[in-house]
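Here, each number is a calculation from the coordinates, and none is a lab measurement. What you are looking at is a predicted structure, and each value in this text was computed from that prediction instead of being measured. Cβ atoms are built from the backbone, for glycine too; each structure is taken alone.
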Structure 1
Amino acid sequence: MDQKFTIAFYCSSVSWGGLEMNIFKRALWMKERGHQVFLYCVKDSSLHKEAIDQLEIQLINRNKKGLDLKNARVLKKSFVSKNIQFVWCTDKRDISVLGSAKKMSSNAFKLVYQQQMQFGIPKKDWWHTRIFRRIDIWIAPLNYLKDQVKEQTKFPIDRVHVIPLTMDIDQFINALPTRIEAREYFNLKESDVVVGMMGRIDYAKSQQFVKDVVSEIMPSYSNLKMVMVGNKTEGEWADYYDHLLKDIQENHADGSIQIYPFMKKIGLFYQAIDIFVMASKNETFGMVTVEAMLAGKKIAGTNAAGTKELLHEGMYGYYFNWIDAPSLKKALIEILDHPNEANKKAETARVYAASAFSHISECEKIEEIFTHSS
């Protein structure tokens, strides 16, 4: 891509999570590809601290919900002075103030919204219709999310583009430890068959449910083990986490089922396990599922939302219904009893993920859209 763009990545959040991490990564990727990139973020926010030595930062105030004309005027002046062509956001809270800044600048820049959450309820009221109409480019990570935009908003569907969330695949693969190192870290034997889950610990992620099903089938598979990695959700589900932890400590002191806090070296987890389970009630996308694909793991996932689309009608894994013990039990037994077929699916998924979820591919698609929108 010869054409270069001036892009402002905007985030008024002060916390650190998926939205903030994703906007940070995309700002870095577009900078690496030679585009002029500015990161607009709140002073001393988690994003500010993470990016301070890596991106050119413009500090902003945390904008208000709804109309925030004061901040919009400040942003309009900044965007125009820097000749910003595209303003990128991932948080619905930021659309209003950016839309106002765009209107004040007489549409001097294009507003890009990368959707990363599902619609809980329809957004066809006059307020959302007015705000959404100021978006020039709407990026949906999966087709079912594009369908939601069509069904639950009045936004022009021809402005919606499906581009999956991606990752630096080479960086991920190169950071993977050996299987021996990973097994030693979790005190697992090479002969163990390990079911794994990764994600915050709460009811919607269904760790207790999966743990109970795995426990039920363990007597039939003497080498079956389970490893869970994740932190409890702050301010929520504390009782759920405490109950799960107590259950494991009292009933699985032999190490057959283990739980660990979130770890930065996620490769240890993926290399240690054999079967990855995504049991969330309604996962929007599921980057951990993509990571499991890339690591060549056999996958069982809920037959809903993003997980359903990622597993592509069962081509890349096995489905089960949420909180349906017989359904999950059937999926796990299918994997355990038919390893050759399960391994074929895992290899097919690995090849597919390496092609479909490369950050280079994502950046190229974004640049193509930008070119046609300029």
Structure 2
Amino acid sequence: MTTKAELTKLYNRGKKRKLLAISFVFLAVIITIIVSVSYGAGSPRLPEAFQVILSRTFPFLNLDPGSALAQTIIWDIRLPRIVLALIAGAGLAAAGVTMQGVLRNPLVSSYVLGISAAAGFGAALAIVFGIGVLSFLGGYLVIGNAFIFCLFAMIIVYSIARIRGMSSETVILAGVAVGFLFSALLSLIQYISPQDKAVSAIVFWLLGGLYSATWDKILICLPIVAMTMVLMMTQSWNINIMSMGEDVATSLGVNSKRVLTINMLLETIATASIIAFTGIIGFVDLIAPHIARMLLGSDHRYLIPCSIGVGAFMLLASDTVARLIIMPTELPVGIITSLLGVPFFIYLLTSKRRKTFG
């Protein structure tokens, strides 16, 4: 019979292993940041890049700021893109692992609510017709439209699911239906668009990319995504219980409908805040949680932070490849993540080792 001391020892050993795995993931993120800031179409390399970053971050030290060209390439172009990649990858991964947990489906992504198609429709309205829900946003019309229509899609899914009792199956099916609806509307806009350039702009936006990253956009996106990720982590115990099934959750005193609603809202806000600025970047929210789950199991106290690290690493590494593979031009990062994601998705579908929930 296992004693209490032995159980405590086993628990502590497992905890240390999980924390070590998370540490290695974030170490990989740091290494990728160094590589990404060092290489690109411009000439600055690592020493000069750090010189620029330190001089701009700590102006009171009066360090040599480097050349004007290096400052433009590193501080105004390369670094904002890296930061946005980290924010987007982390937020999408956190949203994905949360939805997989509360819906107890390992093949669910954060786009299950139909919000990616809704964002595409909202962006297309602004690109083709200049129609915006928040018309006062001016230069941010596409971003505002994408964000608002994401929230609108979530409201529709929530309303449909609420009629049928807010079960996981109803949420998924309602999300699929809403996704098809907005996909059809998006196709309609592309078909009736009077300008070929507008259609090209829609397609380019739908491919996803970090090319438009600026510090102003980061200052808008970062607080929202960071807040939702923190709130998702506070839900980790409830998500653990939800992963066991709604009956188990109810027997343990957890209001499964309330937990599902809260996490749907957090996931939608995080994902909407990201894709409004980046376009639709697929598969990060599906793959990152599974890689994290392979590393340390299904305890969401550790799984959510690990997924955040894996997602940040995946998107930054993918964007670095997208920038470097055919320099001086670049590929949309959504193409790279899809090329990586499809084989992994097929593996999840066919693997006998695939874990299920419930």
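One of 1, 2 was used to calculate relative contact order in percent (Cα under 8 Å, 6 or more apart), giving 13; which?
Source structure for this number: 1.
Given a computed value of 93 for volume of the Cα convex hull per residue in Å³, for residues 97-192 alone, which structure among 1, 2 does it belong to?
Details: 1: 180; 2: 93.
Going through each structure in turn, the value belongs to 2.
Taking helix-only ellipticity at 222 nm (-39500 (n - 2.57) for each DSSP H run of 4 or more, over all residues; to 500) from the coordinates of each of 1, 2, which one would give -13000?
Clearly, the read-out refers to 1.
Taking Cα extents along the principal axes in Å, for residues 177-280 alone from the coordinates of each of 1, 2, which one would give 58, 35, 15?
Working: 1: 37, 32, 22; 2: 58, 35, 15.
The read-out was computed on structure 2.
Given a computed value of 3.5 for distance in nm of label points 7 Å out along Cα→Cβ at positions 121 and 233, which structure among 1, 2 does it belong to? Before the final figure, lay out the partial values.
On the way: 1: 1.9; 2: 3.5.
Computed on structure 2.
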